[in-house]
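Readers should treat all values here as calculations from the given coordinates under stated rules, not as data from a laboratory. Quick caveat: nothing in here was measured; it's all calculated off a predicted structure. Cβ atoms are built from the backbone, for glycine too; each structure is taken alone.
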Structure I
Amino acid sequence: MSEQQHTTVATGTPAFRIDPTLHQILYKPAARPTLEPAPEPEALPEPPYPIHPDPQPMTKKEYQRLNAFRTWKTWGSPYFKSLWHRGELRPIIPYLFTEWKCNLDCHYCWSYNNKVKGMSEETAKRSIDWLHSIGSRVLALMGGEPLLRPKLIHKVVYYSAKKDIFVYLPTNGRLMKPDVIDRLGDAGLATVNLAVDSVKERKELPKAFEPIRSYFEYLVKRQHYYGYTVMFNINICRTNLDDVKELTEIAHDAGIATDYHINESPMTEQDHFKHLSENSTYLTPEDWPKVDDLLDYLDAKRHNEGYKMVNQSKHMQDMKQLMRGAVPPWKCRAGQNSLIIRTDGTLAPCFPMYSATHDWGTIENPKFDVEQLDAMKTECSKHCLSTCNYILAYCYDTKRVLKWIAKQAMHGFRGPTDTIQ
């Protein structure tokens, strides 16, 4: 965040970082569209449990083979098909917001509102069917906290996995009890993205490791029984720089990957967000050198010691510019190869646009317009560095992808050795 941006946020006006003209376009008074009811509403099927009564741990080779094959079917093949069908909506990473509620109150986070009703089973099923019909084979479950309704998530995972869809679950882990882990693993969950920002719990950073340590240990242990992978998702704030290093070591010791973000104030207006002013987690200019050093430290861990990290080196370097309000140009694919489905079944191109009233359509009736998106991104991409969308944009250079595949082939496809650089 630039010095000017920090000042305006601290005084409470404006409550967003994008250009005011773009804000007016995205927040027109007209209401969002309404999802048309299905002629014959259907609920998600009830998952049998256990499907695998006595799962046995896989060997390392079996585990790697399973994930390499699943990655090709759900990420690789749809990616190359999307290149062939460039003019069509082909979401490689769609995000299904089953909740907009949360059980925690992280002071930097505006991505929840406990007054909003969660997604219905009918909308969830229709969303999965629609995404499958347009060639998508990945589903990221989002919130809020998705595990507020573990029975719904169990049904979503089971129904999606039966369609050969890679299900990705971000969670703060507080509700991921052993029984929940076993049920989701048994149903075919592919990845758990565990959001932790500190080692010990604090009021402003309640997504902490200590309260979920026993759940984490069970989660890591059971991944070789069910085949899912685990990673840490860490948000770099002004108050947790030492925690980031410690959490990185915990992840490394457990053999899992890490994913990093730079803390940001809301890009667009969020009327429900109550921690905008005087927020201790936001980065200030005096923090920039320390964060620069931290990003260099993490990148060195990856290159020199083989730590598993999702972020590319360039992404790490560009984070430094994001703090300073000067993000280098990048070709965001939101609304083309990624999208979000809100709890009511309406669509938006990306997380920051969740609260926008602009009409991008609904599931089964998308209205993404590439010209409108490109015009919007000339402004909003200056203020955003979404990890998933950044990597997705970087991948839409076929030479990079082919070079990375060749590197994996040299290692016998034993699981990714690094991200696409």
Structure II
Amino acid sequence: MLKCGLLGEKLGHSYSPRIHAELGDYEYRLYEKSPDELPGFLTGGEFHALNVTIPYKKTVIPYCAELSEEAQRIGSVNTLLRRPDGSLYGDNTDAFGFRKMIEKSGIAVAGKKALIFGSGGASVTVRAVLTALGAGEIVTVSRSGEDNYTNLHRHADAQLLVNATPLGMYPENGTAPVCLRDFPRCDGVLDVVYNPSRTAFLLEAEALGIPHAGGLTMLVQQAIRASELFTGKAVNPAEAERIEGLIRGETENIILIGMPGCGKTTAGRLLAERLGRPFADCDAFIEREAGMSIPEIFDDEGEAGFRKRETAALRELGRQSGTVIATGGGCVTVEENYPLLHQNGVIVCIRRALDALSTDGRPLSASTGVEALYEKRRAAYERFADASVENAGSEDELLRAILEVLP
């Protein structure tokens, strides 16, 4: 069996093994190597083929006896093949993936001024593809180059912005290279990061109504091309859409919102068990962190103190992948919580008849009244939710309703 894998420095949350499991009958492992370990592994490692990721896409080039025309032109390698004589052949399938990402996004490139954030291997690939597609002026922005983050005002007329850095990638969720409001002519945003599915960069584009796309399409498409190089066999192009949907469905969180007592925790536990996923309850998380019950937190710190704790909990829980998360009933009252949940999740609102909602152990329900509380929150539930379901029957009926609305 072919021994293949992914080479990089930190690979703990890579989706590549799952993607390649769908593509071919070969071993695909993660090879985490420090810079000191890299030379020995490249010259003596037992592998037939590799993908290469951060930070080694340029570093591996001197170890290659030959490069493909694409890799030579771009100056970056993300695929290595061990030839029969033991030498390495370097290729670049990222360019194929990025081109497919642009095509799927529908974002026009020709003639546009583009800013590329980052100067590593991904950046040079992005530049090569944009050039081939007829982009206008292309500016590479780096921390210490001629065009850097201190003089970006010179390029406020940019129309296409591309993040080719790890900024915003798990576990450093929430960071972005720039504020899009500083680029009033921007009409396209691309981010090569795929975890989370919506980086802070993309979330801002979404909020501003700017067409945008994330890196999962690029990841899947480059993997398909790499698999063809590994095995010498063509992959049906239709596989790309299937695998991307499969990975998105497996890695995005399922987040349950709704009024206190609507059944989020019970449904969440059952759903996680049914799907074989981890389950997290936000209120329970808060209680563990605080060492107090929810009513005790309200008594000691008031609602404002509790909301701060809740946002901190959602910041941690929301950046996870593939988790079923039951939230507190009032999380929708803090707008900051929406991107924390939306960044990597499908948000489902559970509705239940108000007279069926218990107020036991729920300070705001008891003090404000269920009807008044719902009226205050109804618009926020609708704004946060990707889909809504009714809890008016059995637990099995509720589970089926949730599963039916998931992408």
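Determine which structure produced the value 12 for relative contact order in percent (Cα under 8 Å, 6 or more apart), calculated from the coordinates; the candidates are I, II. Don't skip to the answer; put the middle values down first.
Working: I: 22; II: 12.
This value belongs to structure II.
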If Rg/Rh (Cα atoms, Kirkwood Rh), for residues 127-302 alone computes to 0.99, which of I, II did it come from? I
Given 15.1 for mean count of other Cβ atoms within 10 Å over residues 103-110, calculated: source structure among I, II: II
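Compute distance in nm of label points 7 Å out along Cα→Cβ at positions 159 and 175 for each of I, II and report the one that scores greatest.
Values: I: 1.7; II: 3.1.
Going through I, II one by one, distance in nm of label points 7 Å out along Cα→Cβ at positions 159 and 175 peaks for structure II.
Could you tell me which structure in I, II was used to calculate P(r) over Cα pairs in 20 Å bins from 0, in percent as 26, 63, 11? Intermediate values should be presented prior to the final figure.
Values: I: 26, 63, 11; II: 25, 49, 24, 2.
Value 26, 63, 11 for P(r) over Cα pairs in 20 Å bins from 0, in percent corresponds to I out of I, II.
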